[in-house]
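Please go over the structures that come below.
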Structure I
Amino acid sequence: MNVMANPSKIERKSHILWIAQIIIISLIFLTSSSCCCQPPDINQLAVEYLQKWKLFYPSEALAAGDKGSALRFEDFSDNNIQQWVEFNEEILLEISENKHKDKLLLDEKIDMKLLERKINQEIYKWKIDKVHLNSPSLYENLISQAFTHIIARPLKDRSVMRKAVATRLRGVVRLCQSAVVQLENGSPERSTGAAHGLKNTAGFYGSGLPGILDPYFNIPATKNKFRKDIEMAVKSIRELSSHITQKIIPESTISDQLGKEKYNKILRLYTGLRIHSLKLRKIASDEIELVREMIKKLSVEFFKSEHPGNMPEE
């Protein structure tokens, strides 16, 4: 038979099959083992982080142009804050424990550093500084700006616009309620400013907001619901303002000034620079003086060109 007469063909086929199996096994091994040897996918991490950020900070996302975020409002409940901090810690751990970050391209390394800095800022803000407990301004800023961007850039779909307004009004009520429960402290000056700002915001919600947004609620049933939501929001804002004035300000223990130690810590956190504030001030002063001398020199040259033979007065 052919097969018996030419055993070399079988041997060659077996040999080829064996090589193919080795190649497949090697590829499987390389693929599986490379998972732990790859640098972090900074683009994927950034996309994942951005999605979570948009959910936690919908007003900031709306201000940045994400119109879908108009249909959400901040939830600074203990559970939501805890989940946000844990997410940030997980991403930071994933980046810091990867031993192959040196394989990243230069622009990827820069992106990673920026992401790390942002994560550290968020962890400090919510876990160390505990702004939800110690900053009435956090709530005042959000409430006063809750409708700024949908008024400035209204949503084209009127039904979506109505839903966004209703969602944000009810979100303001929930945020005020959370603040009354959670706030424990604050700095006297900033807390006083927050209480005053909330009082003004309540006035705007009650008298200014209906006139601006009424055209979107032209059906009696929707207009009645809108007015009730306005009333609830105004009531909640005034209660929060009173709470800050009566409970937080009289017992506040946080200084209105950061102090050198905290300033230097925040400086490193937000700039990524390991530089003392006094050195930074010296650099800034030197640069200001340099620019002044450049302006002076340029002014003299301009004067001479316009008034030949004359010298400007010192």
Structure II
Amino acid sequence: MSSNNDHYCNILRENGGFYPVEKWLQFAKMHNFQKTNSIKLKNCPDCNNERLFKFGQYIYYSNIFCIKFCPNCGLYFSDTLLDKEIIAKHFENTYNDELYFSKQRKDIFDHIASLASKYTPENGKVLDIGGGKGHLLHKIKSARPDISAVLNDLSENSCNYSFEIYAMKSICCDMPSLQKINSHFNTILLIDVIYYEPKLNEMFKTINKLLHSKQQTIIIRIPNKLRIIKFYQFLLNTFGLSKNKTFQSEIKHFNPEHIYIFTQSYILKKLKKEGFNKVTFIPSPLLNNNKVIESLSGNIFFWVANVICKLTIGRLILTPSMVVIAKKSEG
């Protein structure tokens, strides 16, 4: 075996999950695999259950990722966690487009801002966890100047941007480190962030610790694509070639960055367990684009989705993402 083959075989062994390595050798060479530090999960990250079912697999960052389903708690999760430094660098390089936040996510931010304004009491405090550059909090402050707003993000560049552009107070740290701050909030925003947090139970403990003793609300935004993901996986498993299933670089409609696929039933059960006695699911607006016809059709679709949501009492959400509003009774 050539030294080049040895090189890639060693990478396959070190990255793990590629058995036998000879089967994967040509694929690794074709895609120039790199040594990438990662951790393989053997148990469910929520309930620690060992009896798991494989839902699908894909290749990402020279690692093989398997989506597992836990029948005990109902969680779908990726069994591979990339090194924190890789994730941080990926996010720094990927989510730095100003147009993405100011234009494409405008309707999403407007929608969340209206909800935050509605549920936050007068002179209340809002914490936006994973709030990026502060575009959302700026909208909230513009609508409700009485609110005290604090941004949290892992990126120092994002926190600096929010301060320089919006004079926004920020806390630069990961989510578990927020437990150390001596402050409480009426409303906590978790917009497109909870599916990145590897320690789910610790995350909810952190949120509970940060909430004010009265008028407690959390607003979460998560993808709502499990039905269509299941449909495409069914087509692949039924009609696809074995080679396509083994060497696929993606699971259709699943973002490979994400650790989890959440269902309404799982989120509802989890939030109820954490003491949130009123949980509501509603549609979320779609990303904007510059095409007038597509934007108009998207707005019509969002209106229809809201009507269907009301008719089904929140049981059927048609939009690709959904918003979860969870409240606790006053203590």
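Each of structures I, II was scored by distance in nm of label points 7 Å out along Cα→Cβ at positions 55 and 255; the highest score is held by I.
To which of I, II does the computed value 0.98 (Rg/Rh (Cα atoms, Kirkwood Rh)) belong?
Numbers: I: 1.22; II: 0.98.
Going through each structure in turn, the value belongs to II.
If helix-only ellipticity at 222 nm (-39500 (n - 2.57) for each DSSP H run of 4 or more, over all residues; to 500) computes to -12000, which of I, II did it come from? The read-out was computed on structure II.
When distance in nm of label points 7 Å out along Cα→Cβ at positions 135 and 151 is computed across structures I, II, the figure 2.4 traces back to I. Each of I, II could give distance in nm of label points 7 Å out along Cα→Cβ at positions 175 and 271, but the derived value 1.5 comes from II. Out of I, II, which structure matches 5.1 when distance in nm of label points 7 Å out along Cα→Cβ at positions 103 and 183 is calculated? Derived from I, not from the others.
Here percent of Cα pairs over 20 Å apart, for residues 223-286 alone was derived from just one of the structures I, II, and that gives 60; the source is I.
Read-outs throughout are calculated quantities, based only on the coordinates presented, and are distinct from any laboratory measurement. Since we're looking at a predicted model, the values are computed, not measured. Cβ atoms are built from the backbone, for glycine too; each structure is taken alone.
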